[in-house]
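J.: Alright, structures below, take your time with them.
Here, each number is a calculation from the coordinates, and none is a lab measurement. No experiment lies behind these values; they were computed from the predicted model shown.
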Structure P
Amino acid sequence: FSGFSDAEANFNIAFYKNKQGNISSVTFRFTIELHIDDKDTLNIIKKILSIGNDIAVYGNSCKFTVTHPKDIYKLIEIFDKYNLNTTKYLDYLDFKEAFLFYQNRVKTIKDGDIFNRLLDIKNGMNSNRINFNFPLEHKITITDY
């Protein structure tokens, strides 16, 4: 699953604005998007891991999405035990940091300050990444199968 995720998955932090244009909520999202011919693969992943939303179909694509905090905690367990090997690992670390920061936030911190911290993390992820330094303890793992 980790190798498959290295190739096909995406970690995303999505912000939603209220009518005044201020960020009012945030969603943490893990997705795997494949060709519709591979929908059964996504259903197997969903079934084995017992996480995620229903598989969504868009034209010739299908998407497995995980957004529920309980399910994201399970993903963190998996990816902490079975490391990703590519720069997606760095995106995972940022995603995990942002998710845990948000879940464990102190209620006395203003929402604006929380969202600004999350935006800073998000703006350094995925195609915006400029820091490609892996933690010293990161080990590339290749399994037999």
Structure Q
Amino acid sequence: MPHIADGASRAGREPHVVNLSGSGFIITGPNQSVIEERKYPVRRQIAFYASTRTYSTVLETHGFEDVGVRLHEMSLKGQWDEMTNLITDDILDKFAVAVEYDEVAAAVKGRYEGLLDEVVFGMDVNGTDDEQQLRKIVAQLQE
């Protein structure tokens, strides 16, 4: 992370005192069927973000620059619903963790441990079961 070290140095700080925070998408549920249902809104959100030029560097980093260009063109034509179809499983997997409830903490730690100091994420909470699972996941992440 040379850019972080450079920025910290210019600010008169040591790189190890810089807190790195990031976010990602978590798609979860009690089983694969529910997870599949919950993927569409995340694909839609990724398509929206990826259609903006602001995210072109992120897409380029992951080898999806051409998708970003196409999404931007489609956004200019108002083709919002069709844009979601360009977000393949490969793209979704780069930006989202999609696992059952009991696998979320391990998947998030596996992806971000050693890279980030904190992870900010949102998760659909559709009732008491989801709320209880979210509390459990947060507790596991804090261990």
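J.: Work out the source of -0.57 here, i.e. which of P, Q gives that when log10 I(q)/I(0) by the Debye sum over Cα atoms at q = 0.19 Å⁻¹, for residues 44-99 alone is computed.
T.: Q
J.: For which of the structures P, Q does the calculation of semi-axes √(5λ) of the Cα gyration tensor in Å return 26, 20, 14?
T.: P
J.: Kindly point out which one of P, Q the value -16500 was derived from, the read-out being helix-only ellipticity at 222 nm (-39500 (n - 2.57) for each DSSP H run of 4 or more, over all residues; to 500).
T.: Among P, Q, the structure yielding -16500 for helix-only ellipticity at 222 nm (-39500 (n - 2.57) for each DSSP H run of 4 or more, over all residues; to 500) is Q.
J.: If you rank structures P, Q by relative contact order in percent (Cα under 8 Å, 6 or more apart), which sits at the top with the largest value?
T.: Q
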